[in-house]
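A short reminder: the numbers here are calculations on the coordinates, not readings from a lab. Nothing here was measured: the structure is a model prediction, and the numbers come from that model. Cβ atoms are built from the backbone, for glycine too; each structure is taken alone.
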Structure I
Amino acid sequence: MDYSYNEFLEMTFEEMDIKIEAYLQKLKHESQKPVIDAWCIGFMVKLGIGSLFEKEIKYPKLEELLNSEKNEPMTPEAMEAHVIAFAKALGAKEIIIDGG
């Protein structure tokens, strides 16, 4: 998101720190993406080759891979883990999860 000069001048130090941290996280994610993509390709090749030699290994259909997240609802534990990871990424010092 681009900011005008006036919006930049009106930012507090805390807001600026949050923007800088978010930008650094974005750069880190972008630098790791090619490695993650290469690993995923290698894993799929390994799975494909394994499915040729082992009857127990089933190579997934493309539709299963593309729709896997949509078909499986997120459990409360998984949702809590995502919330905690997101809060930590934003720099939260203390995370309080309400049990209710």
Structure II
Amino acid sequence: MATIFEADEDEDVSLVEIQINGQKVASAGVSTSGQVFLRGDIHPLGSSTALMTAAVQQVPYIEVSAVEVLFPADWLRSECMGNMDRIRIINNAEAFVRGQVS
């Protein structure tokens, strides 16, 4: 379990490891309300910029480790500025994560 930071209320999040050929590729999460959280490196300007932008916009995020931060999939999608490749990655990752926790 993890905790969402910068949210109005605390909410539990189930973390999921995404693996390919047995190797961990990324972490993701699903909150108790059903919101999917994905890695910030999907953000067009990278994870560190995503963290700064999210802080300014008061977007909730999850610190998995010192270098891995998860953000709401909907927010990441809106930040992609119409980049269909990134949006497709987000959509596929979100569907995968939802399938893992249902």
Top of I, II by FRET efficiency 1/(1 + (r/R0)^6) of positions 29 and 77 (r between Cβ atoms, R0 = 25 Å, to 0.05), largest first: II
Among I, II, structure where helix-only ellipticity at 222 nm (-39500 (n - 2.57) for each DSSP H run of 4 or more, over all residues; to 500) as derived comes to -22500: I
At a computed 12.6, 38 (Rg and Dmax of the Cα atoms in Å), which of I, II: II
